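S.K.: So, here's a batch of structures to check.
All of the numbers you see were taken from the coordinates with simple rules; none came from a lab. In this text, all values refer to a predicted model and were calculated from it rather than measured experimentally. Cβ atoms are built from the backbone, for glycine too; each structure is taken alone.
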Structure I
Amino acid sequence: MKTKIATLLDNLFMSQSELLSNFTLCIVCNKKETQHSSLLESEYFSDIEFEEIVHLFTSLGMATEFFLNEDEFIKFVLNNSNKQLVTYNAAQSGRGAGRKSLVPAFCNMHNIPYTGSNAYVVSLCRHKYHTNKLLSSVGFPVPQSWLYNGGFTGKITPCEGQKIILKPIYESASVGINNDSILTFNNNKELIKIIQNKQDLHKQPILLQTFLSGFEIEVPILSFNLEVNSLLPVGISLDGIQLLGENILDYERVYFDKYEFYDFSQNTLGNTLIDVAQNVARFLGIEGLGRVDFRTDKTGQFYITDVSTNPHFVTHSSVSYAFKNLGFSSIDIARTIVCSALSKNSNQNSDQNCKSEHRKP
C-alpha cells in the first residue's frame, strides 16, 4: 500500500513530467576546490557530488546548462531571453547574509520558474537567530539563543554554568562548528575572547544556543501544490552510535561524510517530529524540498536546531535516505525538485490568468 506522500509524488510526476522537455534546466552551484582550502566548502559540491548532480538532472531528458557561479548564470539569461528556463540554485558565492538569495530574486524579476523557496524565505532561514526567535514567538520548541556581535544583543547572556554551542549566524553544513564549539558558559574574558575570535574568523555574528545532549534527527519535507508533507525522520549516527550524547556533526565530519543514517520513525517521538517539521515549513513558507533538524534527549525533550531551504540530496544525505525508504530512486529526487517548481509556476500562471479574466469588461 502506497503512503500518502508516495501517491502525491506519483501525481506530481504525472501532471508535470510531460512539460520537462519544453524547458532548459539551469543548474547553478559551487564546487569545492581541489584542496581543502575554504571555510565554506562543506556547503559546496565535491567533484564526485557535482558529477552525481549532473547525472541526476540530465537523466530527466531536459536540455541542461551548468553554471559554477551566479555571474555566469545571469549573463546566460540576459543573452538567451528567448529560451524557456527553469532554475535549480545551490550557489552561495561571497560571504554574509542573503548570499543564497540572489538567484531566486533574479529569477523572480525575469519570470523564470525556480526550485525551492523565494528570496525572502531563503534569507530568513539562513539567519539562525532571527529564525529561532520567530519560531519561539509562536510557541515552537527551540533552544534558548543569544546573539554576539562585538557584544551581546541587549546585554543578555546565558546563565553561568549553562552548556552552550557556538554557531556562525549565516552558515550551514556545520561551517565553523567543531568540538570546541560546545562549552560551559562563564562570562569571563577568556570565553568572550573565544567568541570574538570566531566572529573575526567568520566575519559575522555568532549564535550561542543551549546545547541538548542526545540524538540528532533530520526531517526532509516537501511543499508543493499548497500541501506540506514530511518524509521519514532520519537519525544521524557517528561510528555506528545513534545516541550521540555531546558529540555533534562538526565541520570535518560533514566535509568528509563521516556519519551515517538510520530510520528514526520507530522512536516514540517520530510522528511528533514529523508534525512539527510540517508546521515549521508552513509557518516559514518553505517551498519545494526543505529540511528541519532536531536534537532530542533520552527523556523526550527536543528542540528545533536548524531549518534548511535547500538541503543536499546527493547519495550521502538524509534526503536520499528518506526517498529510497519510500521506494523512489535518486533520479526521482531530481524529478521532484524540478516538477514541484513547474507545478508552482503553473499555479501562479493560472492565478494570473484568472485575475486577467476577472478584469475584462
Structure II
Amino acid sequence: MHEERIKKLREALEKSELNFFIVTNIRNCLYLTGFTGSEGVVLITPTSVYLIVDFRHIEQAQKETKNVKILKRENALHLLLADILNKHRNEKVGFESDSITFKQHKEIKKSLSQNRLVPTLKMVEELRAVKYSDEIASVEKAVRISDEVFKHICGFVKLGISEADIAEEIEYTLKKKGASCIGFNTIALSGERSSLPHGTPSNALIKKGIMLMDFGAGFSGYNSDMTRTIFLGKATAKQKEIYNIVLKAQKIAIESVRPGVKACSIDKAARDYIIDKGYGEYFGHSTGHGVGLDIHELPNISSKSDEVLQPDMVFTIEPGIYIPGWGGVRIEDIAQVTDDGCKVITKSSKEMIEIL
C-alpha cells in the first residue's frame, strides 16, 4: 500500500521536475511509510526512500516500515541530508514549505549549496485527499465509536451538570469505546454560548435550551468528527425553526455531492438555502473539510475552493447558524464520495432530540 503511495508521489514530483523531496510533515511521513512515531523526516530519491529518526524511534521504525532505509539521526538534520544529496549536485530538491522552519530552511540551503531548494505546497496532502480502502475503514471505525458515544451522552446530559462535565464524559467514553486518542478538544456548549462555533466548555451549570456538542475519535491514526445539537426541555418555536433550517441545508448539500462537481458548489448549496431563509449572516464558516490523518485536511468544502470531487474523498458537511445572544445550531456528518453520489458514514440520528 505504501509503495503505491510513493509511486504516486514520484509521479507528482516528476510533473514538477523534481527527483528529490524532503518530507518534514510527520503526518505525511506516516502516510508514505507507515511510521507512527512522533518525530521523523522522509527523503525521497529516484530509487530509494529514507526515513530519518533518532535513537528513540529506530526499533519502532524498523518494525513499522517496509522497503525503507532507516537512518539514525545523530547530528543535525541538514548535515545528514548533505551526506546523501551532495553526490547529486545541481539537482533540484523539493521541500514542504509549510512544515519547515526558517532556521531549518537556512541550514539546509547552506548545506545543500550545490543543489537548488524548491518550495512545494500540499503535494502529499493532495494525494491524501483521495482515500485508500484501509484509510476509509479506519475512518469508519472512528465514526462508529463517535456514534456510540453520542448515544451514551444523550442519556448522560441533564440539568445541573456543567459543560465541562459533559466534555469530560465524552472524552472518557471515546477512550472507553476504543478510541486510540481524542481527535480534538471536545466542544460542549449550552444556551447562548452555543453561538460560539469553537467555544471552550465552561464550568457553568447548563440550563434548559440548546446543547451543542462537537467531538471526534482517533483510530489507527485516522479521525472522526461529528456535531449534534440537542435540547434540554421542549424546544421553542425559534429553536425548532433554526434547527430545521440547518438540517435541510445539510440535506441539500449532501444531495449535491457527486464526482466531478467543485467543492465550492457543495458549500453554495447549503449556504444559499440558509441565505434564502434569512440567516446568511449567521453562517460564517465553510460547509466542511476533509478528514483523515488530520482532523482538517483536503478537500476544503468552502466558497473559495475549486477542488473537484473524486470518488473516495472523505469530508464533513456541517452547516450552522450562530446568533449572538441567542445560541447556535450545527449538524455535522462525515461523507464519502462514491462513484455516482455520496455515502454518509455518520449514522447518529438527526431527528430533533428533546431531553425532558
Structure III
Amino acid sequence: MDPQTLNHSPEGQGQDVPKAGPVLLIGGAGYVGLPVARELLAHGREVTILDSLVHGRSHLGFLDHTPRARLVEGDARDIGLVNRLVSGHREVVNLAALVGQPACDRDPAGALETNYLAALNVLEACRMHGAGRLVFISTDSCYGTREGERLDELSELRPISLYAELKALAERAILDSPRTAGFSPVVLRLATVYGMSPRPRFDLAVNILVREATLNGRARIFSGEQWRPLVHVDDVARAVRLALAAPAPLVDRQALNVGSDGQNVQFKDLAPLLARTCPKAKIEIVPAEPDLRDYFVKFGKIERLLGFSPSVGLLEGMTQIRDSLLAGFPADPYDGQWRNA
C-alpha cells in the first residue's frame, strides 16, 4: 500500500461530491484517524486534525501536500484549545483515546483523562459552540465476554477492561446528554479493526498474524475458539463519513455497531485465510486458555440506517497487509512506533 495515496476511498471515486464545511478530527493522526481524514478529503471535505503526535510525524508526509488538510499539534485534554477548534467546526469526530487494554493499564490516570474526561469536554464544547454533529468512536469490546449471545445495540454493556469501561462511560454521557437544538451526537462501536493505514498498527490480531506469516513464515493462533467481530480500517472510515452525512433524525443519540455479520469469526477460522495469503507459511493453532474478549455482534442497524456494509473482506485485507510488507512499508514493522503499548 502506498501511504501517500489519498483517493483510496472505496466509494464515490470520480463522483462530483458537493463540498461541505470543515470537519474536526480530534485524535485524527492515528491508525483509524488518518484513513478517516483520507476518506473525507477524497470526498471533497476540509479536515482539521488535532493530535498530540505521540507516535511521531514520520507517517504524516502526505498531509503536507494536501491543501484542504490542516494539522494542529495539541492534546485533547487541553480544554481551551479544544474549545477554540470546535468553535470553528460544525462537525466533530472524537477519536482521541489511549487505545486498547495494554495502553490503558500502563497509564490508568492518562486513560481516565483522555478517554473519559476529555470526551466530556468535547461534548460540552460541541453543545456550547453550536456543532451540528459529534461522532464518538467507541468499541464493541464494551459488550464484554458473552458466550453464546448475539449482541446488538440494545444489549447490556459489560466491559471487562479499563479501556472498555471508560468508553462505555463516555458513551452513556453522550447518549444521555441534554438535548440542544440542532446538535445530534452519534456513537460508533467499532469491531476489532485490521488492515493497513498510513500509521499502521502491529498490535492488532489480524495484522500481527499476517506480519508473522509474511516475514517469518510462521504464524501461531492461540486457542482460536474465541469469537471476535472484525472490520477493515477503510470501512471504518466510510462508516464515519456516512455518520457525518446522515440526516439528524436517523442518528441522533444512536449507538451503531460498525462491522458486518459475515466478519464475526472464530480466530481458528483465520488459519485457512492466512494459508491462502501466505501459502509457504506454517500456520499453527496452539491450545491455550481462550481470550476473555469473546463476543458475537450483530450489525443490522447500521446497514438499515446508513446503508453501510463493508467493502473489504478478510482475504483482501490480509493480502493488502502482505503486499505492503513485501513492498517495504513500514520499513521496520517491529518498531515500537507501530504499537499503541
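S.K.: The value 22.9 for mean count of other Cβ atoms within 10 Å over residues 95-102 was derived from one model only; which of I, II, III is it? List each step's numbers first, then the result.
M.R.: Working: I: 17.5; II: 14.9; III: 22.9.
Of the structures listed, the value fits III.
S.K.: Let me ask you something else. One of I, II, III was used to compute P(r) over Cα pairs in 10 Å bins from 0, in percent, and the result was 6, 26, 37, 24, 6, 1. Which label is that?
M.R.: Details: I: 5, 24, 34, 24, 10, 3, 0, 0; II: 5, 23, 28, 21, 15, 7, 1, 0; III: 6, 26, 37, 24, 6, 1.
The value was obtained from structure III.
S.K.: While we're looking at this one, here's another question. Can you spot which of I, II, III the value 4, 14, 16, 16, 17, 11, 8, 7, 5, 2, 0 was calculated from, given it is P(r) over Cα pairs in 5 Å bins from 0, in percent, for residues 207-262 alone? If you can, show how the numbers build up before the last one.
M.R.: Values: I: 4, 16, 21, 21, 16, 12, 7, 3; II: 4, 14, 17, 17, 17, 16, 9, 5, 1, 0; III: 4, 14, 16, 16, 17, 11, 8, 7, 5, 2, 0.
It was calculated from structure III.
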